Every structure is written in structure tokens, then in C-alpha cells.
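Below: a set of structures, written as C-alpha cells.
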Structure P
Amino acid sequence: MKVERVPGVKWQNREITIPMVLRDGPLSNDSVVFAPTLYLIHLSKTAPLNTLRATAADLKRYFEALEASGRNWEDITENEMSGYIESTLIADLKLSKRSIVRHCASIAGMYSYMSESGITEKYFNYKFRYYDENGHEEQGDAPPSKDFKLKKKYIAQELFEVLLSHAHERPGFIRARNELVLHLGQKLGLRCFEVTHSRNLQLGDIKELVANYKKNNRSSLQLTIYGKRRKIRDIDVPPEVIEKVEGFLTQYGEHLVGGNLICSIDGSRLSESFATRLFQTVRDSALPELKRKVKELEQLVDAPYIINWHSIKSLTFHCLRHTYATNLVTFCYENGIDPFAYLPSQLGHSKYETSKQYVIFEAAMYNRDAGRKQFSIADESNE
């Protein structure tokens with residue numbers, strides 16, 4: 001099989017490139033491998049080119065294995081999926097754990113799309129359990145994640161805008177940088193130490209990101225982040241964040257002499273705890289206005305989900321990451337993406353239960369699940 005890319009396809013006043021998975025040999029009516037190509041066409045409307053290329057390569061490899069074994073993609077069992085990971089991805093291709101996670105996310109995304117779009121009546125919920133070369137079980141045996149208490153940590157957009165307005169008392173580099181740090185938490189889900197990590201947000205990478213953004217019809221692009229326990233992940237950076245970064249570079253580029261986007265006014269590195277301390281300062285400064293905003297929103301008939309006053313006083317920078325993850329679930333549903341596949345790739349966690357907390361909280365917050373409508377997730381502790 002091979003992947004052919006069809007460039008220049010018009011969609012919503014812009015041109016996109018559509019990858020297709022084709023069988024080898026002369027082009028005919030049977031050349032197109034239907035399931036992966038249909039998913040790639042859907043994905044090409046929103047996904048960055050790098051994500052498309054990687055997903056296309058993963059699905060091509062998967063369907064090559066299916067065709068070689070004579071199996072239909074709709075009939076694969078949990079055990080067969082585990083066997084594919086162990087025999088093909090580990091034994092034959094010797095992929096790293098990071099590549100296996102991405103590969104499984106590509107497969108899960110396709111299956112989710114085929115179910116949700118009505119192309120198949122079947123529902124797929126593969127756990128992608130497997131044993132690595134050392135005999136250790138991956139994925140399925142992780143202990144439950146701790147309770148994040150998301151109902152006390154979700155920062156509605158209305159409250160986030162209040163926080164932004166208190167980034168610094170005076171206009172200039174400090175305020176612009178602080179606002180950008182808050183956006184990196186809320187719109188990219190970066191952890192506190194990731195914001196100022198020496199290998200993250202390096203100017204060379206950032207300038208390349210902005211340049212590619214201009215070349216690629218201003219669509220989302222990927223950025224590599226060095227995270228917890230030395231894990232590396234490639235995150236999708238939406239246009240609104242790239243444009244904020246571009247504006248920051250244009251206006252304050254002369255201060256960025258140390259090699260990193262987030263730095264002090266003289267270009268020197270900031271500590272790992274900078275984002276945490278910044279958020280605490282901003283939160284405390286904004287408390288009176290936050291209190292007024294909560295009272296104002298509570299009077300609305302169609303009020304958004306708002307945490308209570310006691311919880312607001314306890315907010316931390318990491319709550320922006322929880323907010324990002326919750327909003328990412330909504331994004332997944334709106335774009336036909338499996339949140340259980342996409343969230344780990346963007347947030348850098350590996351436990352199914354971690355993603356599940358965000359999916360359940362988002363469903364309750366928006367009453368997506370009729371069975372949950374009788375339960376309240378209101379943040380009721382008014383101490």
C-alpha cells in the first residue's frame with residue numbers, strides 16, 4: 001500500500017491537502033482503501049499537516065497488516081489488536097513506546113469516526129493493552145488516577161478574561177508576557193515547569209512555527225514539548241495562540257535575547273515555579289472583580305458552569321491545564337475525534353482513567369448524557 005496526497009482541494013475558502021491510502025498497482029476502482037481514506041479526508045479539514053502525515057502512515061501500516069491476514073477492520077477483537085501491537089509494532093518494527101501510543105491514537109480515532117458518522121453500526125472501545133519486550137503490561141493495568149475534583153477547578157472563559165485583565169498593572173513587556181503565559185496554560189495545557197523549561201518554546205522553534213503558519217493558510221501547527229518524567233509530546237497549537245505569539249515577537253522581540261520565548265525583561269531564564277507564582281499574584285489581584293463577576297453570572301438564566309467563591313480563592317496555574325483538557329473534550333466531539341485518543345497525545349498522560357475524568361466532567365457540565373442529568377455537579381461548598 002501507499003499514501004498519495006491530493007493538494008489544492010478547496011474547503012471553506014482555503015486549500016487543503018487530502019491524503020489517501022491506496023493499494024499498490026495500477027489505479028482502479030478498487031485502489032482506494034475506504035475506511036482510512038474516509039477518516040483522513042475528515043481529519044484534513046482541521047488537523048495540521050504533520051498530524052495528517054503521521055496518521056496516514058500509521059493507518060497504512062495497520063491496513064497492510066489487516067490485508068495480509070485477510071481480516072476486516074470491523075471484525076478485529078481486543079486480543080487481535082494486542083497481537084498486532086506486539087507482533088508488528090514491537091517485534092517487527094521495534095517502535096518506541098511514544099510511537100506506539102501515537103499509532104494506537106491514529107487507529108482509535110479512525111474507529112471512533114466510523115462509528116460516530118454512522119458508516120458502521122458497531123461501537124469500538126479498544127484498550128490497546130500489550131506486553132513490551134520486557135514482559136511489562138502497558139496501558140490496561142494502570143491504577144486509577146487520583147480524583148482531580150474538576151468541579152472545583154474549571155475556569156470558565158468569563159473568569160479567565162478577568163484574570164487576564166490583571167496580568168500586570170501597566171502595559172508593556174511584562175503584561176504581554178504574563179498574558180501569554182496564562183494563554184499557554186489555558187489553550188495549550190502546559191504544566192507550570194513546561195512554560196519555562198529550557199528546551200521548550202525556544203525562539204528558533206517558535207519563529208519557525210510562525211513562519212510555517214503563514215505558509216500553511218494559517219492553520220494549526222505542531223510544537224514539541226518536553227514534559228513530565230522526560231516525556232516528549234507534539235501538541236497542536238491553534239491559530240489564535242500562534243497569532244498571539246507572533247504579535248508578542250513583533251512588539252517585544254528585542255527583549256528575547258536568551259533563546260526562550262518566556263523570559264525576564266533582560267532575556268534571562270525564569271524559574272520553574274514562575275507560572276505558579278504569577279498565577280497566584282494575578283488571582284489575588286483579581287479577587288474583588290472575580291467575586292463581582294461570579295454574582296453577575298449567577299443571575300443569568302443561561303449561566304455557564306461557574307465554580308464557587310471558595311474554590312476561586314484556591315485556584316492554581318494547574319487549573320488552567322484542567323480547563324484546557326475539559327475544553328479539549330468539547331473540541332473532540334465537535335470535530336469527530338475520539339477524546340480518549342486525542343487527550344493523551346496533547347496532555348502527555350498515559351492512563352485511560354485520566355482522560356475518563358475529563359470526559360465524564362464535560363458530559364455532566366453540558367448534560368450530554370441523559371442518564372447524568374439527574375445529578376448535579378454544582379460546586380456547592382460555600383465555606
Structure Q
Amino acid sequence: SHGYKEGTADFEKAIKLCGYGRFHYGFLLLCGAMFLCVGCQNGINAYILPSAECDLKLSSEQKGLLNVSFLVGGVISALFWGVFADAYGRRYILLLTMMCDSILAICGSLSQSFKVLLIFRALSGFFIGAPGSLIYSYLGEFHAEKQRVKTICYVGFFWTLSWLILPGLAWIIIPLPITLQFHGILYNSWRLFLAIIGVPTLVVTLIATRYPESPKFLVSQGKTEEALAILRKIYAINTGNHEDDYPVKVLLPDETVNLNRNKTDFSGSGVLKELLKKIWQQMRCLASPPLLKYALLSWAIYFTNMFGYYGFGLWLPELFNRFENYQHLHPNRTVSVCRLMHESDSQASPNNILVDSSSVVGRDGLH
């Protein structure tokens with residue numbers, strides 16, 4: 001083994017010598033803010049659909065499709081964002097996808113029909129799927145083993161925070177009496193809400209451009225000099241010492257990584273073939289011992305968790321809206337959820353299911 005007294009170290013030793021301090025606190029906040037933006041995009045449908053149904057004449061099936069389209073986009077993209085991140089770097093893919101998602105959210109707020117909004121939400125799910133998973137890798141690869149796991153757990157708090165912020169923002173924005181029309185485009189409060197959610201994503205992306213690529217990724221690509229330069233800066237920020245005082249002068253390549261195998265060439269006409277090949281290699285690795293049992297356990301936990309998380313959570317504001325509408329039409333009567341859904345779909349049109357679009361999150365109740 002190589003020690004730092006000789007001026008050489010492997011990545012784990014080198015990142016440990018950087019210490020843990022100001023750089024990591026700021027980086028945790030950045031990744032947390034990115035994760036918060038991801039969480040907002042994942043939950044926003046629950047708040048815009050009860051209001052959008054009046055403007056876009058949405059049926060229950062169409063609202064379900066809008067919810068599903070976002071998730072389908074994320075599922076499809078999950079297969080290859082990791083491959084692209086291994087080829088081009090975590091930072092590049094994160095910046096690209098966050099920027100695209102921000103633009104899609106803002107442009108999607110201009111949607112004037114169900115089909116257009118469906119396309120924008122599917123594309124948003126497609127792009128936001130990248131930071132939803134890559135943030136863990138990007139954050140973890142800047143930390144030594146001692147802090148890595150707990151720091152990744154900390155960033156999960158920001159997802160929960162996003163689902164607390166969303167109803168608060170919706171309560172403030174959606175009831176606003178905003179109705180603008182220009183060149184045949186109607187713009188109102190729920191559209192403004194959708195656009196506002198895209199703005200923090202853009203701001204966070206611009207801030208993220210100030211942070212470097214993952215040094216561990218650079219080492220895996222054989223770019224040890226670039227990785228060492230980043231580690232020197234982290235050391236200086238954390239300790240207050242000069243970069244030249246960093247004890248590691250030579251960063252050793254990762255002996256566990258086959259550089260030729262780890263580099264993916266997506267240039268030329270064989271992009272799709274190479275992409276599918278990489279996806280197959282990764283899936284085969286997960287579906288083979290010794291990883292298979294851990295993969296199955298993780299998939300089962302994730303599936304059961306998300307089944308209720310999205311299956312119920314995204315419909316809660318819609319259910320509250322229908323209960324309120326039912327009580328308005330039938331005072332002092334109770335109704336089950338199943339009967340409520342059936343009566344709303346069979347007896348009411350999309351125009352009168354919603355008595356008041358602001359009542360979903362309104363401050364003054366039903367008018």
C-alpha cells in the first residue's frame with residue numbers, strides 16, 4: 001500500500017486527507033437544493049391538475065394519464081442516464097438535465113391543451129429522472145467513506161422538505177385571481193405556479209456550474225491530474241491552508257477499474273448499439289449473484305413504497321376537491337371514496353366537478 005508520506009495516495013486516502021469542512025457543507029446544501037427541485041417536480045401534478053381540469057376540460061382518465069406520463073418518462077430515462085453519466089461525467093449530465101427540466105416547466109406552463117401538457121410532463125419526467133438518481137453518486141464521490149453514507153442520508157431530508165413547500169406555495173399562488181390573455185394564450189394562477197417551480201431549478205443549476213466534476217469519476221477515467229487539482233482546492237477550502245500544503249502530490253489510478261472498459265464511446269453511428277450494450281451489461285450485473293438478492297430486496301422496497309407514495313399522494317388534492325364539491329351539493333351527507341369517484345365521473349362533466357379551482361388550496365374555503 002502507498003502512504004501519503006511518500007506523496008502518493010489512492011483516491012480514498014486522498015479524499016480523506018481533504019478533511020471535512022466548509023466545502024462539504026456548501027456542497028451538501030447545493031445537492032440538497034437540487035434534490036428539493038426534483039421533489040417539487042415529482043409532486044406538482046397533485047396541485048395543478050384540480051385547477052387545470054377546468055381550463056383544459058380534463059376527465060379523470062386524462063388526469064391519470066398526466067400523472068402517469070411524468071412517471072413513465074422517469075422510468076424510461078432511468079435505463080440510460082447512468083450510462084451517460086459514466087461516459088460524460090456526473091456534473092455534465094446533472095447540469096444538462098436540470099437546465100432542460102427548468103425550461104420544460106416554464107414552457108409547459110403555456111400549454112393550452114391536454115396533449116401539449118401531456119408531452120411537456122412526460123419530457124419533464126424524462127429529464128428530471130437523471131438528477132433524481134445521480135445526485136447520490138455526485139454527492140457521495142466528494143466524501144470519504146466515514147462521512148459518505150450519513151451525508152447521502154442527509155440529502156434525503158430535502159425531498160421531504162419539497163413536499164412540505166409545495167402545498168404552501170400552492171396555497172399562496174393558485175387562489176390568486178390571475179387571468180391574462182395574449183395572442184390567444186390564456187395564462188392564470190396554476191400556470192404561474194408551474195412556471196415558478198421551474199425558476200429555482202434554473203437558479204440552482206447556475207450555482208452548480210461553480211462546482212467541479214466528481215474527482216472519483218475523473219480517477220475512473222484515468223484523469224488523475226485533474227482529480228488531484230480538485231482535491232487540492234477542496235483541501236484549501238476546508239482547512240484554510242494553501243493548496244501547495246496538500247500532502248498528496250501524486251494520485252494513484254484506480255487499480256480496480258479497467259479504463260478501456262470504463263470509457264464509453266458514443267460518437268459515430270453506433271451510439272444506440274453502444275448504449276443498449278452498456279444497459280444490458282449493467283442489468284445483467286444486477287440480475288446475477290452476488291448482487292441479485294440485494295437488487296430484488298431494493299426493488300421490492302422501492303416498489304411498495306412508491307406504490308402508495310405516488311399512487312395515493314398525487315390524488316389527495318383531487319380527492320379533497322371532490323369531497324368539498326360533494327358537500328356543497330349534498331350538505332350533511334357522507335360518501336365513500338369509491339362512490340365519490342364513480343358519481344363524479346358518471347354524473348358530472350369536467351366543467352362542474354370543480355366548483356372553484358382555488359378551493360383546492362384556497363384560504364377562504366368554498367365560495
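What follows draws every value from the coordinates through simple rules; no lab data is involved. Being a predicted model, the structure only gives us computed values, none of them experimental. Cβ atoms are built from the backbone, for glycine too; each structure is taken alone.
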- Just checking, which of P, Q has the largest value of distance in nm of label points 7 Å out along Cα→Cβ at positions 27 and 251? P
- Message: When Cα extents along the principal axes in Å is computed for each of P, Q, which one produces 81, 45, 43?
- Response: Q
- Task: Assuming -23000 is helix-only ellipticity at 222 nm (-39500 (n - 2.57) for each DSSP H run of 4 or more, over all residues; to 500) as calculated from a single structure, say which of P, Q it is.
- Result: Q
- Match the computed value 3.9 of distance in nm of label points 7 Å out along Cα→Cβ at positions 115 and 171 to one of the structures P, Q, and report its label. Q
- Query: Taking relative contact order in percent (Cα under 8 Å, 6 or more apart) from the coordinates of each of P, Q, which one would give 18?
  - Reply: P
